[in-house]
1. Please state which of the structures P, Q, R yields 9.6 when mean projected area of the Cα convex hull in nm², for residues 281-424 alone is computed from it.
2. Out of P, Q, R, which one gives 45, 33, 21 for semi-axes √(5λ) of the Cα gyration tensor in Å as computed from the coordinates?
3. One of P, Q, R was used to compute Cα extents along the principal axes in Å, for residues 273-336 alone, and the result was 42, 30, 24. Which label is that?
4. Have a look at P, Q, R and say which one yields -7000 for helix-only ellipticity at 222 nm (-39500 (n - 2.57) for each DSSP H run of 4 or more, over all residues; to 500), as calculated.
Structure P
Amino acid sequence: MKKITYLLMLILIADTFAQSNNLFIPINFQKAYEKQTRSYDGKPGKNYWQNTADYFIKAEVVPNERKVIGEETVIYHNNSPDTLKQIVVKTLQDIYRKGNMRDFEIAPEAVTEGMQINKIIYNNSVLFQENNIELIKREGTNLFIKLSPPLLPNKKAELKFSWSCIIPNKSQIRMGAYDSTTFFIAYWYPQIAVYDDIDGWDVINYTGQTETYNDFGNYDVEITVPKNFIVWATGTLQNPDEVFSERILEKYNNALISNEVINIIEEKDYQLGLITKNKDKLIYKFKANNVPDFAFAISNRYLWDGLSLVVDSSSQRRVFISAAYKKDSKDFYNVAHIASKAIESFSTHLPGFPYPYPSMTVFNGQGGMEFPMMCNNSSVNDYAGTVHLTSHEIAHTYFPFFMGINERKYAWMDEGWATMLPFDFQTEFAEGYDPRKRNSDSYSEIAGTDKDIPPIIPSYNIKGPSYRNASYRRPAAAYEFLREILGDDLFKKCLIEYINRWNGKHPTPYDFFFTFNNVANQDLSWFWKPWFFDFSYPDLSIKSFTQNRKKISLTIINKGGLPLPVKIFGHLENGKSELLYKASAKIWEKNKTKLKLKLIPKSKYLKIELNNAQIPDVNREDNIYEINY
């Protein structure tokens, strides 16, 4: 009877909290609060748990076949209170498998058989071998293994896989072969899916647009390549003296402790043939602990720059930062330096949390894509674009990797931060570039239309421009305006506490909302609801204007319902402007839709303007009032 009463009390508390905060909390999330795996103050609950895995991988890349051949042992730790009757494995290369769903078309010749599984062994029992299937089912990019016997709580299981896959050289989705000997290899090994306290097994298929959701694990990886090939990867290289030539090893070791960029591999090094040890095959050994994924790249023609940076003055901990690129990518000659300055900014300014991993490599591949300690970036024509792309992808180190975000469901929890966190750095480091205006312009184009979807809608249900707006533009603006509401110090305090509470774990949107509420000691639901849950949009307008010799009277209407900053500018005859009034978005906290202002003019103005290009607005024509004298 006491147990039933306690459960009813918890349900009542959940309902009351949800109503008082005016935020919709789905049933599956409410159950997590009932079980106390999460708490309404934003902290992990006293019963919080998550599963982990240890990966031991040996792989060989055969460049002339564009093939990866691998063997893997996984020790999977069931830290949950549940008995697992199956294990779900992610086979993400199956996005190229014939018949599988994709968010966009790919070239017919890019279609493959996906991940070719040759053998699966579970606790010494062979479940799959030579196409004889027992207890195995494949659907999309998921492989389901029925367990017999089941895996009990607080027990571990051993799984062994042997497999191979073909690296695409056309329609490369975030990875691929970029010339005959240059590959960026990701989504390449059987990886245990996340089993969490919200949804159980993550069985959402990878279809190309939404990215990944991974548990944290320890990786011990050996990668075999032909001689004169360099391998860059997640983690720390364990055996540089076994793979690099003496000349390259010396420069590599110098770069590990240098504050200035060292050209580890130059074009003349290839001409001299002094890149690696003189062996037919080389084995590169990497280790990475407590990371959510592992990616690597290879080339026998790329240049390589490197340096290091102290990211934590108290411990003097250094991070090795490098750029690997083709010689024709002139922008990449600056990338190692840009990456170093970006990491310095993230470590000391915003978020102000020391870069948490031992390395970062920016690889000159295609697009712009993040992996733990690795970026896969295109060459960019202008300097501002290089600064933007480099800093954006490195910002992902914090979100989603250090913070374990579920990108498939809530891409805004990482893409929005990766857009907003570098704003100050990009503005300072790329002279003349305004990333806030860029974001505002992009958001304003779609805001208020039927393509403007609230970010809280699971990302895998949103497509095309709606996805980009909900994941990048709208949340980045929200974070920026929240920073202004709280002030730099309190905003940073909330953000650091959020990182401290949830790094190495799996935060949900509510863990983010409730942590900020808790640390700021205020109910911010008036802000969360319109920005993340509603179809509100940015549209302020000047409704009325009067002026006499001593004052200006203005009425501003919030047509779209979105809490936005308010700035009033007076434009002068000489083309200059003066800021007459400034308020953060907090001015709309009490559900105001109308704002009346009385201002003291400093000069004689030709016109009055509401806000500027850094603040989104779907109709700027009603933001200007021309004064007729």
Structure Q
Amino acid sequence: MNYTPSEHIQTILTNLPQKPGVYLMKDRRGTVIYVGKAKRLRNRVRSYFTNSNQLSEKTLRMREHIVDIDYVVERNEVKALILEENLIKRYMPQYNILLKDDKRYPYIKINWQDDFPKVETTRRVVQDGSKYFGPYVAMWAVQDTLQTLRKAFPYLTCSREINGQDERACLFFDIKLCNAPCIGAVNREQYRAMIEELMAVLSGRSEGVIKRLEKDMAAAAEALNFEMAASIRDQIRAIDMITQKNRAVGRQFTDHDVVALARDHHEAVVQILFIRNGILIGSSSHVLDGTEDESDEEVIESFVKSFYSDAPEIPRDLILPQNVEEARIIEQWLGDKRGGSKVSITVPQRGQKRDLVKMAQDNAAEALRMMRAQWEADTTKQEQALGELREALRLPTVPNRIECYDISTTQGTAIVASRVVFVQGTPKKGEYRRFNIRTVSHSGSDDYQSMREALTRRFNRYLRTLEDPAQIAPGGEDHDETWRLLPDLMIIDGGKGQLGIAVEVLKEFDLYGKVPVVGLAKRFEEIYFPENPDPLLLARNGQALFLVQRIRDEAHRFAITAHRNQRRKLGMASRLETIPGIGPAKRKALLKAFDNSIDAIKAASVEELSAVKGITTDLAEIIKAELAS
């Protein structure tokens, strides 16, 4: 079906300039729903309104809501990139990829511009002459590092004005956590020399410091000053503790960030490793929103632009898992943010850098797995999702029990319907069920009639449990009363057509109005209601949409798995049925006896085969000969 933009949009497209800039897509309420940048505005914006089959589902969905377009012309692509990121952070548009957990990382700050530099923590890096070390993943990691460092380098923490003339030092001098420049115990040069060594350790260059301390410790021991030797020994241990906490990567990695991506259905997590002076000082994972239908390249590129737009420190080398289209522009932009220093983006194919990317990818996958597990364990989020869903769908009660149905078929073969059940927001896999469709011809798929059969069988079981509760067989698939319980919400994966079939079935069982039912369109993730042509789009950043997506993805996964198993069994069955003397009953008996494994049947002896009901010795020999050929 061809798409024709409105007259207003067509006028804008015709008059857009062929210059770099930023464009803002707006819906009928004037809300900015997408912000993008372009080297040539006219070409880029017009591409959204073509009838090309290359457009993503996300773009098609967004295009339906665009009623106006604003744009800003910029001098070059770098300026456009900067403006694009500022506008995305300002408007948080619905269809842009967004960094959900944008945050400032803690740093260790040393006020080197002062005569007696103090050591502090901060989340802001400013050009004030101070030295900054980090970023660290969490403030507790900074505090832990400083607590250990102070045992080796007893730096100042007080607010005194240091002139060396104070009569008494504070308690920290007595417990050896300050070397008391306030009373002249050390002078300016000695204190700054100590801070220089502290900075060397933070920079990963502790070897020289260790060698100097070991030499001093040996001299103290030789002079029989064992108290001094023991104090220096404790300093060395403190430095060792700091260096051992951080993983050595390699001296060639002086100032690198490594980025990798993990994805699963609608979820995406980016992992970033921070390497400074050959030491892996930390890593962090970031959840991205709005990544559906976007390529890995687009997701990584969006993350880099978003993350480094506010980053206080820019690495010299950014290591990515794959090329991004705007690499050269991003390099120039990052170089400008780094004060004019060159920034390189590399995509390693082998060697140690590739190993680092693999490490980051493994960590990203683990973070994604952990995120899902935490969501399932977070009852607050589940309650929020169910509450949002009840409000959005105008349900009479909180949908504590949700059933979702999906159909899986390939060219009409082995049609399978699946039902997954979520109770209080989490999957109840013990109640998942499959329906092998029997009434629909395999010569051509009919998803509507397949859905009708599955739902009819489901509610027939419901009626049987009401008529005779004893039919819920102990130890059987119905022992948990899964058929007796009606859902608070039934989701039909397939849109308006499938929803209509579900409504018909519910009416047949006098359940329409008692069981709320909606359809979920595969194309645009729109929710359809019975007898209402207007679909609903759930709030993009809400917990309700996340829950619906999880339920739909789980139903799809379960149906595909069942369908794959059915096709495998059909393949075995068709091979057995080519053997003379093997009909449906004997085929079924063979498969049951050998755990549905054609390989096990092939490997069985004549005696083992003839032990199966209906299989004679002569027939067993024929089976062996046929399967061996």
Structure R
Amino acid sequence: MYTAKDGAEFPVHYSLFTVRYRAASRRRGMTLIDTVVGTALMLVVFMGIAAAFQLSLDVITNDKARGGAIALANERMEYIRALSYASIGTSGGIPAGDIAQTETVTLNNIPYTRRTLILYADDPADGLDAADTNSNPADYKAVKVEVSWTSRSGTRTIALTTRVDPPNGMEIACTPPCGTLAIAAVDSASAPLAGATVNIVNASVSPAVDLTTFTNVLGYAYLIGAPAGSGYSIVVSKPGYSTAQTYSVSAENTDPNPGNLTVSDGQTTVGTFAIDILGAKSVRTWTQILSGAWEDPFDGYSKIATSTNASVAGSEVSLDAGQSAGEVQSVAIAPIGLASWGEASWSASVPPDTLITYRIADADGTLIQDANLPGNSTGFTTPPIDLSGLSTTTYSAIRLDAEMSSSGAGLPSIDSWDVQYFYGPLPIPNMDFTLQGSKTIGSTVDGAVYKYSQTFNTGAGASVDITGLEWDTYSIGINGASTGYDIASSCAPQPEALAPGGSVITDIHLAAHTVNSLLVDVHEPDGTPLPGATVRLYKTGYDTTTASDSCGQAFFSGLTSSDSYSISVSAAGYTPYTSSSVSVGGTSGLSVTLN
């Protein structure tokens, strides 16, 4: 309402301008949101257009590159067709000729790799190999021209193949003396392996051979017409697989096995090579689980957290004179790398009419409940206190607590107290070790030549990852004289098998090096480690008993070089093992099977 000067009231109506102004105001509040949404939609549309444009460019580019590749392959094929049958061959190939096996060609500013493979082939129409009716397996020449190039999506390839028959259908044998090489590739289970690369090199024959081919679906690569002679070096490989090969005689390998192959005139030489998927191994070096001790001889207050009516004097803590009760509690005992608690013990003086009661508290000083340490609430008066049942996760630190009381003139005192524990394993960084496989490739007068033997270092992280390992059984060796350590245990026990494509972690536990030591590996008949077995090693002047660890191994160090040690190994439910002729010399080992 509107009130006039004379007091009259009139109704007031909003004008159309006012309504439109407010509506416009509301529209201005939504304009920013509309702009963001519209921009996002436009961005999606333009991204789609850009992706479609990029795809179009890729299609056009690949079509252009493919056209060039086909042209280069056809060019090579036409060139081969123009040659006489006898001239069709590759440089270093079987059959030999002037055509390059591999060459790089640039066409329309696109680099291509052109590969030409020409081989003699045996036609089953007249019998294969030895069953060939005319005794000539070189029935025709198989030609393959492959052209590859690199695109945005990776390497692309086109291939053309053809068969070239001899003129007038008359088979032309290879120039004698010559024979056939049959190279078989198999996996670790002896199954045929197709698509394996076979490299064949022999510079001692004429013409010289330097050829790369591939195995067929049956796992074979046949080289008909190979010049007769010795010294054929064969290497069989496949991406992601191990490599198998022949070896030449050398000063480092005087008797290679397998040695280079020999092709005899009119004969077929077969070589079988096993390869499989590569695996990996991680090696970590640690200390053993060792025993440690915390002790307070009460030469001050540095290891006392709290005390009530008790004082340190003269290398002991005692109840204060004139007091009937007192208490002392140690600082928190928190060993680094704690593996398990051992026991608590003490030395004390308890005169008549006095008493000292000992209890165990947690890191905060709260007494541990009886459920975790039976009898702790009542307390202990006779050492030791067995702490082996305490969880190291729940109780990574503990305190010793003693309550002293006197009902007469005597004053009880504690001379010292201690806690035994076990700690480790802790990492040992920068450790050198040798990893050696069991496969051999020959020998010398000094012994076997191993296919794999390498030295590694575990580095600052006390761990090293080793990749590209062939399936084999590997052993880890550590030179105690140079590193200052001996292998006291290994999980898994050495040697350790690595399956094709497998990955294993090997933990090596080390002890201080001594000139003579013995590592005893205790296991079941199937090789399963047997932890907790009692192992006793003894002779005149020496008698030590220990238990096999979680890896089923027991280590004895500081021994003398001798073959007169006796050993007994036993475990509940197993037939004991005994021997009176254990030989020790250097870093020795003994494998014991318990049935």
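FYI, it's all coordinate maths here, none of it is from the lab. Given the structure is predicted, the values throughout are model-derived calculations rather than measurements.
1. Clearly, the read-out refers to R.
2. P
3. Answer by label: P.
4. Derived from P, not from the others.
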